[in-house]
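Visitor: As C-alpha cells, here come the structures.
Throughout, read-outs are computed from the coordinates displayed, never taken from laboratory work. Everything quoted here is computed from the prediction, not taken from an experiment.
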Structure I
C-alpha cells in the first residue's frame, strides 16, 4: 500500500479538466432485470422504494467497483470495510492511487463492461467538466448538504474535505505564526509541498494558500508563485516529493498538505504538529458521483446513501476530514464530538477555488512554476 502523501487525488486536474469532457455511450452492464433496471434510472430512494428494497437490489448485484480510493486517505479503509461488513457486498478497489483524471479515463475505457467504476471520488474541476458521464442522484440526507456543495440535480456532490495546512516536526522547528516566517533562516532546507502544482491538486492549493496569505486572490496565483520563488532563493524550499517515509526520516520536516492528510502522514513523528494560518485559508471538498453506466447501479446508490449517512460522515471525521454534513449533524447532535474536537481551528475567511479559478491557476503555473523554483 502506498503512503498517503504519495497519492494524488487531484492529480491531472489542471491540464486535463477541460480536455476530459467526455460523453458516455452504451447501456449499463448490469443484468438489466427488475430491481437493477429500476436502480439504474433512480434519481432518489423513492424511485426504488425503501432502504430495504435498495439493500436487497444491491445484494442481488453482489459487488461494487470503486476507484482511486486509497485506504490511508481520509479514513477510506474504514469506510470500505464498514460498508462491506454492513451489507455483505464485495468491493473491488481499483487503482487506489489513481488521479481524478484517471478515474474519468477508466469510465470511458471500460464503458459497458462489468469492470467499469460504479462510483467516483473526484476533484471539483474534473467533476464539473465531466457531468455527461454521471447519473443524477439525491441521497436521503440531501437537504443537509449546503447548496454550494452540490450540483443541483445530484450529478456530483461534495462529501469530505479539509483545509490546506502546514505540518511540521515541532521538536526540530519553531512554530511559524505567519506564512512569511518560512522565509527565515531557521527554516533552511525544510519546506516541501505535496507534489508538483502543475499536476497535483493538493500542491496547487498550497500555492493558492500562499497567494491569499500574501495579499493576493484566487483569481491570480502570482503572489503565491512569487512567494515560493523567494522561499527557493532563500534555500528553504525542498524540491522533494514528501511521503510518509521522508517525513518519518526527517528528510521533509515541514510539508504543505490538506490537514487530514498531514495529520495521518505525521503519525510516526512524535513532535508532528498541524497548523492552519489565521486569516484567509483555502478549503476544498472532494466530489462523489455515480457512473451513469454503472454495472452495479443499486450498489452504487447504496454506497452513496452510506457515505452521506451519519455513520459514513462520522467515519470521514474520525480520519480527520470534515464531512459535508458536519453543521447539520452538529445541530442534530449526531456528530462524533470527540473527533470534531481534534480538528484544527479553521481560518476566519475560508476560500474555495472554483473551476474557472482552478483552470486559470493551472495555466499560470504551467507558464511560471518551473522558472520560479529553478
Structure II
C-alpha cells in the first residue's frame, strides 16, 4: 500500500472520488504480497496493481461499482474452470481483495493523507469481515483508540504492536474478541514503519551503485568515511554522507535488526574497529568486502582484538551472492541480493532448483 499513498493523497487534495483495492488474503501462490494496493479513479484511471495483471481489470470494475454505490466489497479471485470467460490467477493461487470507496473529506480520505505524511512507527488496520468490513484505523505509537469497544481496543493494541515490521499480517479473533484461528473477525495490519537502514562503511566506488540500488528497494542509505576528500555528497546523491570515523559513528547512531551494515574498506584503520562495533550490535546483517585471503586475515585480526567467536560467525564475508559479476553495479546487485535473501530467510538459490510455492507466506503472529 505504501507505493500508492503519495498518489492517493494527491487525488484527495484534488477532490477526486476513487476506490482503493487491497490484497487482504492469499492462499497458495500469488504475484503480489498482502497489503498490495491499487487505486481506481472515477474516470477509469488505475494506479498500482493487486496481481500480475491477470485480475486487475476485474478489480477495477469492482472499484467503479464501489465509487457508484459507496459500499466496500470483498472479492475472491483464483482458479476458474471457464478458460474463456473466467477470471483467475495464472499462478494457480487465490487472493482476497478488499475494495473501499474514498470520497473527498471522508474518514478514508483523511486516513490516507495522514498515512502518506506520517514518519515513524505507524500502520493501518483494515476490517475485512463483518458489518464494518472496509473500516480502517490508523495504529501505532501515540495513536489513541478512544471510543472503541473493549474487543476493538484489544485488536488495535495487537495491531499497534505490529507496525514496526516489514510485512502486512492478518489478525483473527473469535466471537468473544479473543485471538483465534476462526473467521468471526479478521483484520489486516499494514505497517508503514520507517525505512530499513543501509550503512556503508567506505566512500569507495562500489558504494555509489550500492546506495542507488538500495534506495530503489526502499532503504535509507548512509555513507560513513573519515576521509573528507572521498566523501563528497555529490558522489552519493541517494544517501546521507557522514564524515566520521566509522566505529565512532556506528557506536552513536540508531541501529536495529532491520539495519544492514556493509564494510567496503580495505584499511586496517577502518574495517576492524567498525566490524567490532557492528558485530557487537543488533544489526540484522553485517557484511565485509574482500578476497578470501583478506577475509581470513580479517577474521584473525577480529579475534586478536577480542571479538567473541559467536559474534565473528555473524559476519557475511566475502560479501554478496555468487552472481559472477565484476563491475561495481554487478557487485552492488550481489550484495543487495544477499541482504534481501538474509532478511527473508531465503536460500538465494535459483527458483528453478527449488520446489514448492515461489512466494512463501509468513504465518500469522
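Visitor: Tell me which of I, II gives -8500 when you compute helix-only ellipticity at 222 nm (-39500 (n - 2.57) for each DSSP H run of 4 or more, over all residues; to 500). Write out the running numbers ahead of the final one.
Guide: Details: I: -10500; II: -8500.
Matching structure: II.
Visitor: Turning to a different aspect of this structure: Please state which of the structures I, II yields 68, 43, 35 when Cα extents along the principal axes in Å is computed from it.
Guide: Clearly, the read-out refers to I.
Visitor: With relative contact order in percent (Cα under 8 Å, 6 or more apart) computed per structure, which member of I, II shows the largest figure? Mind showing how you got there, number by number?
Guide: Details: I: 27; II: 11.
Largest one: structure I.
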